[in-house]
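I've put the structures underneath this note.
Quick note: the coordinates plus some simple rules give every number you see, no bench work behind them. Keep in mind that what you see is a predicted model, and the values were worked out from it rather than measured. Cβ atoms are built from the backbone, for glycine too; each structure is taken alone.
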Structure 1
Amino acid sequence: MTVITVSRELGSQGEAVARQVAVEMGYRFVAKTTIEKVLHQYGLIRLDDLYQSAPSLWARLDIANLELVSMLDKVILGIARLDHVVLLGRGGYAALSGYADVLNVRIQAPFATRVACIMDREGLDSSQAEKRVTRSDKARDMFVQGYYGADFNAARQFNLVLDSSVIPVETAVAWIKQSAQLLAARSSAGLPTTQEIVVDPVLADAINQVLTLD
């Protein structure tokens, strides 16, 4: 029984890897749209704006932002409690840090490789793609640093770090599946697991409704 978080750099094929892992393992795939739908149920609709902008010091101290990140944590914990989930992005690895049954994966690639991917995928020229990737990197780094005190680029936060310019999607999927199986077989005696997470019943109902409709 495991939860898999996949953190990825823009243009690294991380989403493709995460989706395929979910398909092959029969896990729920949860990305930002699912989380946003749950947050909407609670009347909080600013997640994407918050995540895509690099928060300044003052923004980090904004009460509304802190409330939103607190709710984001609760949603991620509530989803993780369901088990058998692949959670893409949204700082999932930071929110679920310390749980023995969570496999934290990082998918990355050299800057030039990611720029080329974005040029092809989004039809941008090289200058536009470079700016797009740079903005994304900065926003992701500032989000997890500003709200979780974590370093987006620190390998020690992850159980498995893969360079998609070297490791193809199929191999990455196979390695993640094997890693999840090894984690599930390991004893978690004395360590916290996601099955011990207590979820507010109203939030749990909202999560179930959204996942049922997705």
Structure 2
Amino acid sequence: MKITLIGGHGKVALLAEPLLVQAGHEVRAVIRNPEHVAEVEATGASAEVADIQTLDQAGWEELLRGSDAVVWSAGAGGGSPERTYAVDRDGAIASMRAAEQVGATRYVMVSYFGAGPDHGIDPSEGFFAYAESKAQADAFLQESGLDWTILGPSGLTLEPGTGTIDAAASEAGQVSRADVAAVIAEVVGREDTRGRFIAFNDGDTPIAEAVTPA
């Protein structure tokens, strides 16, 4: 599968890229900083330099044309609410529209545990813009014609991956970025993960089993 991964220099993305390549996928990682090309390409992915915050719809379509699948692992990383909305909401939604137009029908969104319209974050809190952005982007994806999967990892850590998670937890905990990367690699080609929001923490169930519908 030809996969375009948005946010290709992120901590999760850099761990997911070699797993996707090892699984036989052709991975193009979209990054903003040309200084990161060598690091990204060391994973086996090819690097595409583009500022997703400035792309218009035609630019998005050109970026995604020829792809079978899109993995969204980008994020504004905090800072101003305006940039958060521009990347995590508007950019994500623009990528979905473009994916539909160019036939990149498989779409995996990395969201977060507890995302949704009832996220409960107070507007006075710094996390509010991100929570609102994710709620709107996730809702748009669910209503689109794309074959979507939304991943909802809990609090991210830099611990080594275990290859096991808990996808049945009712409350957020924490999970290693390495295991989030492994979940991306597991679900992207699986039919039985499509049309699902999969929230997960660290746990004891092998990933392939944990993401299998009950």
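Brief remarks follow.
- Identity of the structure behind -17500 (criterion: helix-only ellipticity at 222 nm (-39500 (n - 2.57) for each DSSP H run of 4 or more, over all residues; to 500), calculated), options 1, 2: 1
- A value of 19 for relative contact order in percent (Cα under 8 Å, 6 or more apart), calculated from one of 1, 2, originates in structure 2.
- A value of 1.9 for distance in nm of label points 7 Å out along Cα→Cβ at positions 93 and 133, calculated from one of 1, 2, originates in structure 1.
- Rg/Rh (Cα atoms, Kirkwood Rh) derived as 0.96 - corresponding label from 1, 2: 1
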